[in-house]
1. A value of 1.7 was computed for distance in nm of label points 7 Å out along Cα→Cβ at positions 10 and 130; which of I, II, III is the source structure?
2. Of the structures labelled I, II, III, which one yields -19500 when helix-only ellipticity at 222 nm (-39500 (n - 2.57) for each DSSP H run of 4 or more, over all residues; to 500) is computed from its coordinates?
3. Taking distance in nm of label points 7 Å out along Cα→Cβ at positions 18 and 106 for each of I, II, III, which is largest?
4. With distance in nm of label points 7 Å out along Cα→Cβ at positions 82 and 98 computed per structure, which member of I, II, III shows the largest figure?
Structure I
């Protein structure tokens, strides 16, 4: 009877150790990033801090940041930089140059934000540059084409 109890305790401790290791490995690392949005009345650009998953790949981290920017602000009293429905089609980072391809919706700003396309791009560039200063240049395309 004593050996059965000892075996059960050993098995329980092993299961606990395995569970702890699995839990530790499955935890996501998050880092605080700064995104920029617009105040609707003053049209001032304001910061918003968010926890975004941190990956081991710079290109993937930039992609996650841009996708969060496209989701819009957490505070509903602020305006999004891009219209609702704008998607990030593709991100490519080569030699310090970021190529970000957005969907066509990005070209048609919403009436309430008061931003034109160029302002939206500048704010996106500010968000990326602020969080990733190692990126030296940003090229934004729309559905694979450079906008005029």
Structure II
């Protein structure tokens, strides 16, 4: 999911992230949330108040991923819920993949001198997509916060 992306990529698609993820980013920062999504995206993570033995073990597991200070903040903010849903962030991940495919296509055709046909064939195989899907992705532009607002007007 987010394994191959970094904090800069994450920042570029923050407008596509669920509100719950943005609340966590505000609380502990993008780097910690990205690590959390890499480790637990698509699952419900137990959070505790770090009081009882089981809660301390949960806190330790969380701290291993995001660091002690971020784990403390997350437990303080969400401990009363007992569970924290970690979304998969499909829209953001899909946008990151599409941006990467467009960037790779440009590299293959411009820098390496490959024809568009062969570049699409290579990208389809590398990303386990059909060539039709690659062509469709290449016709799109990056989804930016401004573009999303404009799209919603129509």
Structure III
């Protein structure tokens, strides 16, 4: 097993939930102070509450298609869905920031795409750092290969 290997559970992020809640509250306040008829305000707020309710299950990783575990070794990436299905995937696109990682996967056996947002409190701290470094180095290697081919 390599030092870069990762085998970790992904849990729901309280930071992500807080950010989504804050933006929904901000939207309710903006609707409340807007110069529109009262019936339009009520309708817009009800629509916003419905949208928040729809986003709650994905935020808590309760959907069967939610990614709840990630396994990375030297050659393969594997995700585990909430329904227990394990899929071997290929990492297509990724973005790495200090407080957020976005990973886009394409399943090899099934014609399906998956996206996971990983916040620092979604993984153990050591796994989060290891994944960040691995992705940053992979991005550097890809850029170097492109420069060599030219």
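1. Of the structures listed, the value fits III.
2. Working through the options, I get structure II.
3. Looking at the calculated values, the largest one is I.
4. II
Quick note: the coordinates plus some simple rules give every number you see, no bench work behind them. Source: prediction; values computed, not measured. Cβ atoms are built from the backbone, for glycine too; each structure is taken alone.
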